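In the part that follows, the structures are each spelled out as structure tokens.
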Structure P
Amino acid sequence: MNNQNEIFGYEWDYIKKMQQGNYKLNAVNSNKIGDYGCDPIGDNMYKMVPSGDIVSFEERTRRLGP
């Protein structure tokens, strides 16, 4: 259930900060070794982020962990 203080899933204070340019984006931990995400490209294949490797679903699961 949505919180009544949220608009499209964002807190009103966060929206105000975005409108005024006073917000900070969440940083990606660049110290983490290996891939941390993927994009589906079809035929059960995925492009890994940030390596760019094209891998199967099984390899994607192995790299991203549980």
Structure Q
Amino acid sequence: MTIHKGDKITIRPEWRDAGDENFTWIARSDEEKGRLDISALELRHLALWPMQTVRADMVEKACIE
């Protein structure tokens, strides 16, 4: 399943750093060539919103409740 900009995602457990499960993650770019940019929504108020580029197999779309 392809991930698109704006999708809420989760980082798969085997790729999480301590505390990652406490954030709401969002795709900041469309998946392209097996990679995408992600950020934690809780940090968007910072002057420079931190962004990471990850492999698409490290994340999955979040279940929407």
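Rule-based calculations on the coordinates, nothing more; no lab input. Everything numeric here is computed off the predicted structure, so don't read it as measured data. Cβ atoms are built from the backbone, for glycine too; each structure is taken alone.
To test your reading of the models, identify which of P, Q gives 18, 29, 21, 30, 3 for P(r) over Cα pairs in 10 Å bins from 0, in percent when calculated. This value belongs to structure P. Quick check on the output: 1.1 is distance in nm of label points 7 Å out along Cα→Cβ at positions 7 and 23, derived from one of P, Q. Which one produced it? It was calculated from structure P.
Between structures P, Q, the greatest calculated value of relative contact order in percent (Cα under 8 Å, 6 or more apart) is seen in Q. Using helix-only ellipticity at 222 nm (-39500 (n - 2.57) for each DSSP H run of 4 or more, over all residues; to 500) as the calculated read-out, with -7000 as its value, let me know the right label among P, Q. It was calculated from structure P.
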